[in-house]
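Before anything else, here is the set of structures, which you'll find just below.
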Structure P
Amino acid sequence: MNIVESTRRYEAWLKTKTALNHKHVALKHTLMKEGVFAFLRATFYRWIQIWPQVCADLIPAPAVLSVADLHIENFGTWRDSEGRLIWGVNDFDEAYTLPYTNDLVRLAASAVLAISENQLELNSIDACGAILSGYMKGLEKGGRPFVLEEDHKNLRAMAFGNLRDPRRFWTKLTAQKKMKGSVPKAVMKIFDEVMPKASSPFELVSRVSGLGSLGRFRVVAIAEWHGGKVAREVKALAPSACLWARNGESNKILYQTILERAVRCRDAFVHVTGPWISRRLSPHCCRIALADLPQKRDEYRLLHAMGWETANIHLGSRESIAGIKRDSAKRRAAWLQEAAEAMLKATTRDWKDWKSS
């Protein structure tokens, strides 16, 4: 099955699970042609379909509740219940039980790809080494969330970079197209519950964001409250593409489960309500894109932190941790880089086929 047929079948399956915005799906198809990194982010369904063949030796590794669709732009910041700024993975749409190796290989593949596209300056060996070192260190220490208050100077500098300026953030968000058509009653009920009381009447915009979930229903409510803007987003959830790849019948969504299990200072504004997820949007409660990172940055430390945060999440499957340590000790030193490069080779081949289709 080639990438075109894979996409057709996956989207047909996805339509049976959630409503799709066909204009946004078409936009996603166009963006998939722009480069391999965008293609990688947009096509987790294809990754999980070919992963067992390309990395067959990694499949028997101990399984954990995984992010699944992990990559270097799947990290961001939020505020915890104490108002502290936290950094970590901020999207679990595809959460599923997989070998622990999948999250590491996908994260490493995205880093190696960013290096090849001159978005990171590390070499591939150091990048993969930083991720794996951070991961094993996180497991060894029992995990620890990244609270950007007294510690983590480098991460804090990235979180407060110039490109995350509040004026720029709100200008971009309010420039999104006004919501057209009806909004499900369940979504309006969520907005009524999560928007601040006594705010101005909110307006709804149809937000275009991300790549993996582009095409699913996503709407943002924006209002004025005590002299400034506030925003809440509601997005449709669907079962993980892993179910599609495995011909599974379950409709279970594991977003809430992985949040509850991980070593984490949770975002008090993230709520899963049936097939919907709601969250607060603000300049410092959002994803951090590579383009938003300061030019001066410690990339080794950043990737080390990403590996550690992956461990924070896998520690939610504590019954597998001893097995992971034994499995990792038996593997060759270069296993992560070799697997990442093999998956990148397959992904690049798919991208070329998609671009010429």
Structure Q
Amino acid sequence: MKTRYLIAGGGLAGTLLTQTLERNGIKDYLMVDWPACSHSSSVAGGMFNPVGFRHLQPSWMADQLIPYLHDFYPAMEQQLGVRFFHRRRLLKILSQEEKRFWHAKTPQNPYLSSTIREYFSQHQIRHPAGAGMVHSAGNVEVAVMLDAWHRFLQKHRKIRYEKLTAEALTLHSGAIRWKDVDAETVIFAEGWKVTENPYFSYIPMKPAKGDVLWIEVPGFETGHILNKKIWMLPSGGNRYRAGSTYRWDDLNEVPREAASEEIKAALQQYLKLPFSVQQHQAAVRPTVGDRRPLLGRHPEFRQLMIFNGLGTKGVMLGPYFARHLVEHLEENKTLMPEVNVERFSRRWFKKRN
């Protein structure tokens, strides 16, 4: 079998990349996914938020990323006949000091509402200083999207469920051989497991483990996302997801009881109603030291490429930079230096020498 693009990884990055290839009329690709490898995409809350809460500034490239994702995901929903994209208000629960800071920043940030008020009864949500609203936020049900897209790929015979490792590749001058597949280019979209990839392990990844709880809150329904250290994301009816924690060691997908207690304690700072935990999940986010995505070619083996490092803002960064990578591949457009993997080239050659 011959193909132009062999994509290693069927999570968020691989899904957004192959969807972008399809919408650009490029059918000559094959995705290879090994679900047992990692499931961080399925665990992710999938939120997009155009504001950085520490400084109340617009997130990096928010003015480009937000309009694009608002077109990208609805078009994908229409193609697949499945709903997974939700526009929501994000309510940031404020202290009195944060309230003053919010008022000072609203004239400079169009994503912040100037109105701060109580959105719920105080016996439900404790927010005596009120909450500020963030515009253009929402979430993607990533697991639903991945399942629908994988079914599309299965129907069109564009996916294999096998383990593809870098060691299993045979590199030639004009192609790459993997089992019975000859590919012009291999694109690694394997999440945090790229740390085990001998071709890209020089990248300063900073994987972060996160735990998420599925909770049920009887008698409480809202379509808004709540945030005060710990976010609470609506999942239909009285069900919510709550999280997330950060841990840079113990990198595995085993839920930690200590993380569950941490989330529950943080929730109880503002959620006054009783709740029960229905499920506890954990995953490892593919974050990079400089908090920018990874796109582009290997500095030495040009047939090898990477699309990774989407991190905590994956559903926000992914669509735009999948297009950016495809435009680079198909139209030879220059990659932004901030995301080009070659920003770490010196590390590779230092490692080789």
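Could you figure out which one of P, Q the value 43, 18, 15 for semi-axes √(5λ) of the Cα gyration tensor in Å, for residues 28-195 alone was computed from?
Answer for the origin of the read-out: Q.
Tell me which of P, Q gives 23 when you compute relative contact order in percent (Cα under 8 Å, 6 or more apart).
For relative contact order in percent (Cα under 8 Å, 6 or more apart), the value 23 is produced by structure Q.
With helix-only ellipticity at 222 nm (-39500 (n - 2.57) for each DSSP H run of 4 or more, over all residues; to 500) derived from the coordinates and found to be -8500, which of P, Q does the value describe?
Q
Cα extents along the principal axes in Å, for residues 124-243 alone computed as 65, 37, 25: which structure among P, Q?
Q
Here distance in nm of label points 7 Å out along Cα→Cβ at positions 60 and 76 was calculated and came to 2.1; which of the structures P, Q was it taken from?
That value comes from structure Q.
Taking FRET efficiency 1/(1 + (r/R0)^6) of positions 116 and 276 (r between Cβ atoms, R0 = 35 Å, to 0.05) as the quantity of interest, name the structure among P, Q where it is greatest.
Q
Values in this text are rule-based calculations from the coordinates and carry no lab data. In this text the structure is predicted, and so the values were computed from the model without any measurement. Cβ atoms are built from the backbone, for glycine too; each structure is taken alone.
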